[in-house]
Structure P
Amino acid sequence: MEHAKEYSEKQLHIMNVAIDLFAEKGFTETSVRQIAEKAEVNLAMINYYFGSKKELLESIFEYQLANKTISLEQIMSNAALNPVQKIEAYLDYFIESAFSSLKFNKIMVKRTTTEVDRESKIFKLVVESRAQYRSIIEKVIVQGQKEKLFRKNIDIVLMSAIFVGTVNHVLSNVPYYSTVYHIEQGNMKAYKETFVKKLNKEIKLIIKLYLSIDAKA
């Protein structure tokens with residue numbers, strides 16, 4: 001299993017502050033000085049640890065994506081779970097992770113939908129991490145097919161797009177869904193306990209129906 005690069009508490013603090021500001025103001029509109037002031041460190045420390053604002057953002061992506069991959073590997077390698085339970089556990093993790101990392105997800109969605117430089121480090125990190133996700137999930141799908149729990153000819157890329165796209169849409173439109181489901185605006189605890197819980201249940205149903213041996217293409 002590949003391990004995430006280790007960072008000191010001070011480095012992680014700077015990275016978390018940068019995530020807050022990048023999500024709020026945008027990468028271009030956020031200066032290293034603003035990050036330093038909010039993190040209560042000097043500019044020299046940020047330059048020493050990361051080199052530049054661009055390299056700081058790259059470190060954030062590298063750290064976040066590596067940890068997500070490690071968590072997914074741990075879930076999918078749990079011998080106590082059958083393939084259906086592993087998929088359910090993955091969906092639980094993905095939704096919880098997306099909700100608890102709203103600001104990073106906001107940055108990632110924006111970068112991956114607007115990034116035109118396919119040679120950039122961030123683009124490559126995202127592509128590589130998604131390839132790792134597919135490889136890990138594919139092993140579980142194959143296991144489920146051998147046990148006749150899942151149907152043949154499953155498109156893992158499109159399957160992932162179904163729930164990743166849905167979850168990202170829901171988490172990007174909190175005010176709208178709060179209104180529809182009569183949840184107090186800005187009350188993220190209530191939003192998670194009601195709507196996100198409902199979303200989890202419905203996503204599991206959709207994915208299990210998609211994977212079902214009885215499903216017809």
Structure Q
Amino acid sequence: MEHKVSKYNVVILIQEPLTQLGMKQIAFMSAPGCNVYSDVKNFNSTLFTIVDMTVDLFITDMRDELNAHRQDAELLLELCHHHPQLKVIIYTQYLTPEMHELFQDCSQVSFLSRKAPLQEVYKVFAAILCGERYYNPAVIPKQKSLDNRVSSLTLSERRVLSFLLKGYSQSQIARLLCRSIKTISAQKCSTIKKLGFKRDAEIFLVRDALLNSL
């Protein structure tokens with residue numbers, strides 16, 4: 001699906017020339033008429049470009065810098081705070097637990113796995129152009145696989161998780177399962193903990209993967 005976006009500015013900082021070219025082509029196809037800037041040389045010069053002009057989307061594969069230098073990541077978050085129109089795609093193989101925790105609450109930052117198929121890349125662009133966030137579960141650090149963590153849940157916890165992922169509130173789940181809200185709340189908390197998450201919202205970042213594992 002094409003999205004006609006006027007004066008949509010995209011900055012690409014990707015090290016591999018072929019990957020950079022591919023991202024440029026996808027940007028042009030996803031947002032016809034957009035301006036794409038890919039002649040930036042490093043992370044710092046890119047940040048100055050974002051400050052000097054109105055940039056709507058910044059795509060970077062800075063997996064090494066962002067994972068090694070927390071200061072750069074914090075600076076990127078600060079830019080997002082001061083430029084609410086800015087969206088960021090981090091094209092990476094994985095995030096360290098520290099970087100995952102740093103970025104997970106920033107709705108302007110999306111994550112795309114370097115192993116993602118072409119159709120998923122288009123899906124990311126479409127989501128961002130619609131004002132949504134894309135959070136690829138493949139880049140989220142795991143102590144053990146998601147399937148293994150789901151398998152550790154009790155039958156009751158699985159039922160509660162399934163309803164939560166489908167948008168039901170705790171009170172609705174309590175009525176459907178003929179349980180007290182206190183019981184449902186306790187099962188939800190134990191489920192979140194067993195899955196290795198700290199916040200309820202994190203389960204929705206990997207919603208599809210969780211539903212497939214149930």
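No lab work stands behind these numbers, since they all come straight from the coordinates. Keep in mind that this is a model prediction, so the values were computed, not measured. Cβ atoms are built from the backbone, for glycine too; each structure is taken alone.
Numbers below:
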quantity	calculated
Which entry (P, Q) yields the derived value -23500 for helix-only ellipticity at 222 nm (-39500 (n - 2.57) for each DSSP H run of 4 or more, over all residues; to 500)	P
Relative contact order in percent (Cα under 8 Å, 6 or more apart) derived as 21 - corresponding label from P, Q	P
If distance in nm of label points 7 Å out along Cα→Cβ at positions 45 and 61 is computed and equals 1.8, the structure in P, Q	Q
